[in-house]
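*Asks:* Structures incoming, each one as structure tokens.
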Structure P
């Protein structure tokens with residue numbers, strides 16, 4: 001199992017609440033249609049203990065392997081997912097990771 005984890009910075013001028021609402025209510029419906037997607041987790045950043053994070057969210061997309069991930073993004077559903085990002089994402093940093101659970 002591999003994960004595609006992406007750190008996301010909202011579109012310039014967009015309020016954080018509007019960003020989260022679009023991501024959770026609109027964009028997520030497109031992502032859920034991608035074939036081969038095993039798990040999908042949206043993490044929205046909250047200001048805590050006086051910190052001001054320099055990003056707005058982290059998303060986790062789980063696939064069986066790298067080939068399954070590539071296939072998913074090459075489908076019409078995958079292309080629609082990527083095309084929709086301009087509506088709420090200003091910048092993103094993508095990593096493909098393998099999870100190692102310690103506890």
Structure Q
């Protein structure tokens with residue numbers, strides 16, 4: 001299992017509150033999001049928005065990085081991503097980190 005953090009930012013002009021195309025893309029993703037996630041075995045662990053800063057942070061789990069990549073390439077997600085910049089970070093749990101430290105030479 002891999003844990004992925006995504007940090008998305010958009011401009012005020014690309015905000016779904018003001019941009020019709022961005023709103024349509026978000027609504028389409030909301031309609032199909034669960035189905036797309038299940039298709040790739042991706043689970044949303046957490047989702048936070050800092051609305052005033054046009055910032056979203058998401059924590060996801062996927063069977064592997066390839067599954068995450070396949071999920072992120074789905075048309076609905078790509079369309080939604082057109083309106084923001086996204087940083088992707090692969091993270092470890094504390095347990096995974098400690099296990100890797102115990103195995104280090």
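*Asks:* Of the structures labelled P, Q, one was used to calculate helix-only ellipticity at 222 nm (-39500 (n - 2.57) for each DSSP H run of 4 or more, over all residues; to 500), giving -13500. Name it. Write out the running numbers ahead of the final one.
*Replies:* Numbers: P: -7000; Q: -13500.
Derived from Q, not from the others.
*Asks:* Which one of P, Q has distance in nm of label points 7 Å out along Cα→Cβ at positions 49 and 65, as calculated from the coordinates, equal to 3.1?
*Replies:* Working: P: 4.1; Q: 3.1.
Only structure Q yields this read-out.
*Asks:* Any idea which of P, Q comes out highest on relative contact order in percent (Cα under 8 Å, 6 or more apart)? Spell out each step's value before the answer.
*Replies:* Numbers: P: 49; Q: 43.
Top value of relative contact order in percent (Cα under 8 Å, 6 or more apart), among P, Q, belongs to structure P.
*Asks:* Match the computed value 29, 16, 10 of semi-axes √(5λ) of the Cα gyration tensor in Å to one of the structures P, Q, and report its label. Each step should come with its number before you reach the end.
*Replies:* Values: P: 23, 18, 11; Q: 29, 16, 10.
Of the options listed, only Q reproduces it.
Just so you know, all these numbers are worked out from the coordinates, no wet-lab data involved. Keep in mind it's a predicted model, so treat the numbers as computed, not measured. Cβ atoms are built from the backbone, for glycine too; each structure is taken alone.
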